[in-house]
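The numbers here are math on the coordinates, done by the rules we state, and not lab data. All of these numbers come straight from a predicted model, not from anything done at the bench. Cβ atoms are built from the backbone, for glycine too; each structure is taken alone.
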Structure I
């Protein structure tokens, strides 16, 4: 298991503040106060608030992209791949709900890394759509508009960061199973 560094602690604390106040409203002074240190001490570990945001968003986007590549390249049926995507979102979100808030709400504040992030995001969405379309072609998924399916699933998965922290007794395996049933199997009897 990786030992948490001071920089990791700063990034996690910043992610929490970004979720609570929004990236633009958080100052380095706010972050230092939350950490119980002087603002100047932060610069021993980080260069700027922008670097923190980049670390949060790009690391999560790359984790999603790598997970999607593994899922997409597997020989599993399309429905199983979709269930693995649900698992991927629950796993990443349950480990980093504050970072997920930044990924969803603050990505537009990225400066130099914004284009890189958007490429990762579009690739992820394209791979997700391709899995849905393959399922339709193979008659594993009912014929319907794949963009609507993608939007419906992603809207729910991207908003998990709002819901997961409120569940103290969260069992990620059960949540993944229940969410897959609703998102993939539907709510019909």
Structure II
């Protein structure tokens, strides 16, 4: 770890102090680290008027209601197929995914972290399970996306907790679950 000293405006200092005091962040250092990670991942240095980019690709920011309306007009099969196409393209064009073997669950965190940064929800992997919280896209979309991205069949495990889903990866041919 390296240490740096920066000068910030009183307004930003009050905001970071507020985040720390209300336990939104553990420390001012964590707030800066998170902010810089977002800056790097979202390529904020490459944001032009009317055009936002992430990893060399253009991204669109829209409210979740509009996204829900869009999905509402599609069948579950259409949603699933759209997700498969999206994941397939994402694997090819995302420079962070180049040469990453996503058939190894230990590498899934790269995708899950990216989805969190992009605001899809909160994702936590434990072995061959992915716990999904507060997800903005429907489950058929996640299933299509994860199955294409990771090369496993996923099954939705029922959860009694609101806004929480658990997706369990099935055994892939030629893979020993001990590798998870």
Structure III
């Protein structure tokens, strides 16, 4: 379950984030520290599957155009140590970020982010994080729900999110910013156990 520590923005808020136990992920959004436990199986499976599908053609250039960094859970500092989000996946065009940072802080706005929804994080991902991604100019955002087998794709147009694709179940997905390949959605949840 996602928790909000209602602490006013302060210089030591980032120190609180860094002091969290390893089983928690922390984010600082609009002056508040949000925490959540490590993800459950369906969430991890869908995120790893999607990252794997994009890594070869976009990160490595195998079977696709290359020219991207595709990374799991990067700590993005839209404002250093003050506005800190951790999407499940993010991608940068290498012409905009030629090298990875030496430390854990990514300070270049990503070209794409993806949030994997879970019952405990969906509201925060949609209501809290999506506006921040828009405010800082992330061009593309995907929301993947492994429990209902959907992918929602958005593009930032005039500062607002516009739906550019809604996909489900076994759809073959070709959508911005990754239009050079077709992603087989069914592979993201094919091996999940039914509860």
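For the structures shown (I, II, III), mean count of other Cβ atoms within 10 Å over residues 145-152 is largest in II. Upon calculation of helix-only ellipticity at 222 nm (-39500 (n - 2.57) for each DSSP H run of 4 or more, over all residues; to 500) from the atomic coordinates, which of the structures I, II, III produces -4000? Going label by label, the one that fits is III. When distance in nm of label points 7 Å out along Cα→Cβ at positions 57 and 81 is calculated, the result is 4.1; to which of the structures I, II, III does this value belong? Going through each structure in turn, the value belongs to III. Taking Rg/Rh (Cα atoms, Kirkwood Rh) as the measure, the highest value among I, II, III is held by I.
Match the computed value 12.3, 34 of Rg and Dmax of the Cα atoms in Å, for residues 25-64 alone to one of the structures I, II, III, and report its label.
Values: I: 11.5, 34; II: 12.3, 34; III: 14.9, 42.
That value comes from structure II.
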